[in-house]
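*Asks:* Quick heads-up: structures coming right below.
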Structure 1
C-alpha cells in the first residue's frame, strides 16, 4: 500500500518533464533554483533546489540553513532516476547533516531498492533502504517511507506544479505585452 503511494507520487512527478521544454525559467518562487541536466532542447533532467535560512539573533548572522533538492532524470518521456537530497547546517551547534536518497529505478515495483547516503559532520554511511528492519514492532523502513520520503516527494510535486504555473502565467503576460505593443505600433 505504502509502496503504491510512492509509485503514484513518482508517476505524478513525471509532469516535471514539461519543465524541460522551457528554454529558461522566467519566474521562480523565492528561495528556489532550477538547473538542468543537458542542454536545451535535448535536456535529460531537471534539478529543483529549495533554500531556507533562519537568521540568528546577532545582526547579519545565520543560525540555521537548509537546502532540499530533487533531481529528476528522464529516458525519453519515462522517469528514469530520482535523487532527493537534504542538507542542513546548524551554525550555532556546528552541526551539518546531508541525506541523499537515490532511486535508479523509480517506476519499478520495488521501492525498497532506494539507496540512502547520510553524512553527519564527516561521519558517512550508505545502505539500501531494505537494510532497515520492517517486521513486528520495529517498522523503521515503513516509518521512513511514510513519515519522511513520501512527504518529501509530495512536497516537490506541489513545487513542480507551482513552477509550471508560474512559467505559464509569465508566458501569457509576455504574450499580452507583445500583442499590446503590436497593436500600439499599428496606430500611427
Structure 2
C-alpha cells in the first residue's frame, strides 16, 4: 500500500527539447518565502521549520490544492510503500490530511531512490545527464514525463541499483503523483 511521503511546489515541468519532464531532481522548487508562507495554514515543513523555509511538505489541509491552483505553480507528491517507511520512519507520517486520498490524485509515473539518493543522479535510470544535455538510454522505460511508466519496471530498476550498490542498501520505487489542477497545467504545455 502506498502512502504519501512529501509534496513539493515547483515552477513547472522541466523542458528538454519538446519534452516536459516531471523528474523531481530536474524541477525548480519554489524558494519565495512570502509565497510559501501564504500556504502555512495548509502545509507542514518536513524539516520541522517554518513553511517559508521549506521545499518538502506535508499537506495538513487539502484546500492547499485549491489555493495553489490560483497561482502559476504546480506541485507533485511522492508516495512510498510501507517498507520504505519502516526503514526510514518519519516524524510527520501521521500529519497528512486524512481527507487527502491518493485515489484523488493522478499517478504520472515512478522514480527510484535509496533513502534520499535518486537513481536519476546516483544510480541506474533510463535517462542520463551528459553535460548540459540528456541521453535517453531506454525509451521504452520512460513515459512522456521522463518517469518510469509502471511499478513493475520501477521495481526492476530498483533491483538493478540494489545489486550494484556499494553499501548494500536497498533501492525502492517511489510513485510520483500530481493533483488535478497541476495535471491540467502540465497537460496544457504539450
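Bear in mind that the values in this text are calculations on the coordinates, not laboratory data. Owing to the predicted nature of the structure, the values given are computational and were not obtained by experimental measurement. Cβ atoms are built from the backbone, for glycine too; each structure is taken alone.
*Asks:* Comparing structures 1, 2 by mean count of other Cβ atoms within 10 Å over residues 50-57, which one has the largest value? Don't skip to the answer; put the middle values down first.
*Replies:* Working: 1: 12.1; 2: 17.1.
With respect to mean count of other Cβ atoms within 10 Å over residues 50-57, the highest-scoring structure among 1, 2 is 2.
*Asks:* 1, 2: which one has FRET efficiency 1/(1 + (r/R0)^6) of positions 2 and 58 (r between Cβ atoms, R0 = 30 Å, to 0.05), as calculated, at 1.00? Don't skip to the end; give the middle numbers.
*Replies:* Values: 1: 0.10; 2: 1.00.
Of the options listed, only 2 reproduces it.
*Asks:* Which structure, out of 1, 2, was FRET efficiency 1/(1 + (r/R0)^6) of positions 26 and 138 (r between Cβ atoms, R0 = 41 Å, to 0.05) derived from, given a value of 1.00? Walk me through the intermediate numbers first.
*Replies:* Details: 1: 0.25; 2: 1.00.
Working through the options, I get structure 2.
*Asks:* Matching task: 3.5 is the computed value of distance in nm of label points 7 Å out along Cα→Cβ at positions 18 and 130. Pick the structure from 1, 2.
*Replies:* 1
*Asks:* While we're on this one: If you work out relative contact order in percent (Cα under 8 Å, 6 or more apart) for 1, 2, which one comes out largest?
*Replies:* Going through 1, 2 one by one, relative contact order in percent (Cα under 8 Å, 6 or more apart) is largest in 2.
*Asks:* When you work out mean count of other Cβ atoms within 10 Å over residues 66-73 for each of the structures 1, 2, which one comes out largest?
*Replies:* Max of mean count of other Cβ atoms within 10 Å over residues 66-73: 1.
*Asks:* Supply the structure label, taken from 1, 2, corresponding to distance in nm of label points 7 Å out along Cα→Cβ at positions 74 and 154 with the calculated value 2.5.
*Replies:* Answer by label: 1.
*Asks:* Taking -6000 as the value of helix-only ellipticity at 222 nm (-39500 (n - 2.57) for each DSSP H run of 4 or more, over all residues; to 500) derived from one of the structures shown (1, 2), identify that structure.
*Replies:* Working through the options, I get structure 2.
*Asks:* May I pose another question? Starting from the value 9, 37, 37, 16, 1: which structure in 1, 2 was P(r) over Cα pairs in 10 Å bins from 0, in percent calculated from?
*Replies:* 2
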